[in-house]
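Dropping the structures in below, format is structure tokens.
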Structure I
Amino acid sequence: MVVGNEMFCDETPHPGECKTLLIEHKPIKSTTQFLQVSVEQTLYGAVKAKSDTYSLGPQFGSKQAWENCLDLYDQTIHRLNQSLLCPKNACSRSDVQTWLSTALTNLDTCQEEMSEAGVSSRSMQSITSNVINALAINKRMETHGNAFRRRKVEVETPSMIGGKVDVVVAQDGSGDYKSIQEAVNGAGARPKGSPRYVIHVKQGVYEEYVNVRSKFTNVMIIGDGIGKTIITGDKSKGRGISTFKSATFVATGDGFVGRDMTIRNTAGPENHQAVALRSDSDMSVFYRCSIEGYQDTLYVHTGRQFFRECDIYGTVDFIFGNAAAFFQNCRIYARSPPNGVNTITAQSRVNPNQTTGIVIHNSVVRGAPGTQLEGVKTYLGRPWRSYARTVVMGTFLDQLIEPKGWLEWDNVTALSTLYYGESQNTGPGSGTENRVDWPGFHVISSNEEARQFTLLQFIDAALWLPPTKVPFTINL
């Protein structure tokens, strides 16, 4: 191996995997080139690993797990490709860090599927290590000022009232489609580079499963209001469907905007994991939506996501995943759980260089109307992965919140590597004097520390939120 390349590899978290990756590569002259080559070689590895996974099909105990992994590899390949195309596509180091974070999360989700199916993959472990290396390299370049800046996203967005709507969905046949999925599929007929595709879904109860696939970018779905336009399903783990596949509504295409509708999973608490909404859409927005379920209601899987003035209902881990998800002016409602314990969040950050986490800002956390929570212990969250990161700021916490605030998972080592923070909260459940004494728990008292969890810094909001015309508060 070239000596200079070996020196670059020695500075990564997984030098052995790095050296194997670059063993026959010509001399690398700069950190920028090192990142480019590392991502490029990792991409080649991901393509091969997908092929290997395809051939493993008969060995998977679950066809669903196999299909999920193939889908997750596709998304990983897509995000690695995006990272390679910077800065040609006017993106930033922050974008690259987001996309590499997404790639790592996809691999982690696939690994979990494989473990449950009793399958192991050496190539999966190798690619995971190399994505972790790329995250560390890009983070170092971002920190040291070797960053290119992305221009603001300029997506043509119709006015929220009286603006241009491309297609209408109506159950009575008065629109262009009767099915939401058919209307979404129509987005594929647009010429490349077309402005936002707007679907108006009229009032009604739509019993269907909607998937805004990755090829359908900049799609907006506008309903007639919460409780008026309702999308409902009942898939669940209890009925033999994987958590990843159980969602009533899936948004994967980047730049998705959903507003003024209800998304619901009616499987009930007895059927365990049952997702209402799963989002993998980077730079996605949900405005004035109600997301309703019990366990695992809202799967904020990957990407930068913004929720404004939304209602979210659930019981166990009902806001979970590893997106950079920001909730502002939302109402979060705990329902009655089957085992007497509610956990509002279950964040799953697997690496300290990932840009991910859950921030709840200027919101309300209380029991769902009409729900009896006497004897129920409700916690703000528990760490699904070792580097879980969740911050609650300026939020009203009702008396349902347990004094200790947060709950352990099985992995006690996470208590020192996680980041859980609270700042400027109010209400009878907001007192921090009896909170957990974990090394990773923080009562945030300085504005400097709090600012890193603002909309401006946490999800780069100033660059992409304004064109959506959704209201937001950029700072504390």
Structure II
Amino acid sequence: MGLEDLLLQHPFPEEQLVLFSETDSMTVAQARRRVAEIATKLEIESGQAVAVQLPNGPELLCTMVAIWTRRAVYVPLNERLPEPEVESILSDTGAAAFIGSDGIRALNGATVYPEDVAFIIWTSGTTGAPKAILHTHTAYLELLDRVLGPLRGKGERSGPPTPNLIPVSMTLNAGLYNCLFGLRAGAPVVMMDRFTPDVFAELVARFQIRSTVLPPAAMVMLADSDLASLAPLKYVRSITAPLSPLNARRFTERFGCFVLNSYGQAEMGEVIGWTAADAKEHPEKVGAAGRPLPGVALRIDADGHLLVRPPNAAVGIDDRRDDDGFIDTGDIASVDEDGFVWIDGRVSDLINRGGNKVFPDSVEEVLRLHSSVIDAAVVGVPDNRLGEVPVAFIVGDDFSEEVLVEHCRNYLVAYKVPVAFRSIDELPRSEVGKVLRRELANRWVNDQIGS
């Protein structure tokens, strides 16, 4: 079985609608015909790469599946990528063809990938240059089943699955994964091209969405909006970036939805998450990443690093495994008495202030409690005496540094209080919504040099 079979062998009758965008739809039969049409136009060999730059929607999904029917490799490109970056990716992947809004264009790339490789995506690039990741059909099908089983619970399904709403770009692993997840569950798929609170709420109501996925930035946008309701939405899984307990509680209180956190990496997929039973039995654990999924082993080493051993992972990741098969995630974490995993932060984000460890997330959480703070990011910057100290970048119309210092002192030990606060219109973020702390730290250093 390949990933293409999730659409081509979908359990719906041929005349039933299965793919939707905001304005378009396809039945199972229409989707199968469109896949065949695209596949016949592709002049490629097995294992060659095909780059695709199309908006979210049925046409994009059919194009991806058509590539897989030719046993070729799908390379997604964001529509907003500038031309030089597009050309760089085409060169790096050795793509043999490019598919865009103008049709199919043959390229000179001659790279041939291993038979089972399905698609190539990139890491978010928050700690360095983005890295290409090769996912296989076999490993990705295992990942989908690894997550789907616990979420289904132990009861029998009382009716057909509700549509799976995809509110993020399918050039991202999160978008691609959740689209395929819906198809694997036998559900129809609704793809948003661009996220806005109003369109999201309209689609939730139109398709009677009871559960979906959202990045933290989208949850904040919804909580800040004038929307009165997101009914019938009941569960939201947080994806792409860490979700603070504060924002999880705020979203839950605003819309009455339970927020299910999760944890994974592009190289290995989701490895920690919530089951349906856990969501009902442990509402007090909001903010935890969840518990290890079936088949996943984890441990915390002496330095607090989270080590994970997934059943499968992307091609080329084996050199990161230790002798027991564990992969160092680069995150600091703890496990409570009930087996729930709590992520403290990235090792690379940790601020060492004269031997005292400061996790930016914990300080940012406190800053966001203040009414003058819309958003905040804390980074470590060089200090001659202590080696490194925390400084805060604040998104807010009017804040007082003295007031924020006093506010922080009410919640934090002294060494965690930022030594300086800098106003910023908007925090720089990666495509998946993660704050680019390196960019902020570099900005601080450059400002100090300039002054």
Structure III
Amino acid sequence: MQSEIRFALKFIHNCKKATEKRLWHHYFCQRNFASVLGIETSCDDTGAAVIETSGKLLGDCLSSQARISVMLGGVVPSVAAELHKENIESVVNTAMAKSNIGFRDLNFVAVTVKPGMPLSLKIGVSFAKSLASRLKIPIIPIDHMEAHALTALFTDPQLKFPYIILLISGGHSILGIVQGLEDYVLLGTALDASPGDILDKISRRLKLNRLSDECLKGVAGGKAIEIIAKTYNGDHQRFNLPLPRSQSKDCDFSFSGIHVAAEQLINKLESENHGNGCTLLTQDIADVCASLQFCMTRLICRRVQRAIEYCLLNTDSRASVIRNHPTSLVVSGGVGSNCVIRAGLTEVANHYNLRFVAPPSSLCTDNGIMIAWNGVLLQKENSSRITEDISSVDFCPRSTFGVDCREDVKQANISIEPIKLSNTIFQ
């Protein structure tokens, strides 16, 4: 009897060891890649994502403040920061839960440190530092604009360096070249307001948030303009808005003139409609929206066209910075999700036999995936940014984008014959 008991106990022990071995082997096979948690809080979206160094997305979560921003007439920094504070823990926990790994399985924490709104950045950076310190893992400081510029590499495996990048959003306008990881060239930037800022202001001026259309509920300004223009077949040629700095031979953007002209146009239409401040006819609103999109698309496409021409120059000054000709045109950022602008840029790219690449709209706006992905790329290159000195990591509201070649573009004095865009892209 005792021998039978000993045999049974030995059998159970061996089974247990075999089971543990199989489980460990399974775990090891599943975890042969490092994992990066990305955290984004630069403006009014709280995002988190976990990506393996293999490039596999394990889980993500995004808490958008779009509806609240629409109600408040724009992003209010103090409100945005408070909402980040309320949401960040649950957003990170949700991303981790979706990833099916534990916090102790994380190898790195990547977090946006610049540029952005100081109050918002502080929430994300503080959370990331606390988490990295608790887990005793390195932290990877991420430049928000560089992350946008590299997102297309996550969604399009065929995309290769170098490529032309256009980043257009509510806070930025950057036209440049991505030659490699941490290797950027700046060809043009905004001299005044950003396109997203102008679209938001005109959206508020047109009172689009007060329209009863179901499709506009909780939609931010720029997207609302796009929806109204398309839904009501806005006539993009009805109003002739100006193209600021159309004679300048550089790649810098200026959108403030469009804003002033659009405001004056709306005032004129309201006066014609029996008194200043009177609600405009829906068709008038749609035509203004379509005309605004048409104007912005033409302006953006002309600047991109000059940037491409500059890249094709055979000059010593260009060759000293731009080593190889770009083969793709990439657009990202919130305004970069606009379908009309994308269609115009596609025609420009086709004219020069370039591939046009744009991430899905959900990845053009701020998100945690792009931060985690940037962290993965930096980890693969063993970047010096990665640090275990957690206390040294801090946030900064501003940043520069690569080597500034804007003056060389201007000195090149490039004249272009603007590509005639198809009317069908505005319908």
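Structure above, values below:
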read-out: Entry that produces 66, 50, 46 once Cα extents along the principal axes in Å is calculated, selected from I, II, III; value: II
read-out: If distance in nm of label points 7 Å out along Cα→Cβ at positions 47 and 367 is computed and equals 5.0, the structure in I, II, III; value: II
read-out: Test item: volume of the Cα convex hull per residue in Å³, for residues 119-230 alone calculated as 132, pick one of I, II, III; value: II
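None of the figures in this text is laboratory data; all of them are computed from the coordinates on show. Just so it is clear, the structure is predicted and the values come from calculations on it, not from any experiment. Cβ atoms are built from the backbone, for glycine too; each structure is taken alone.
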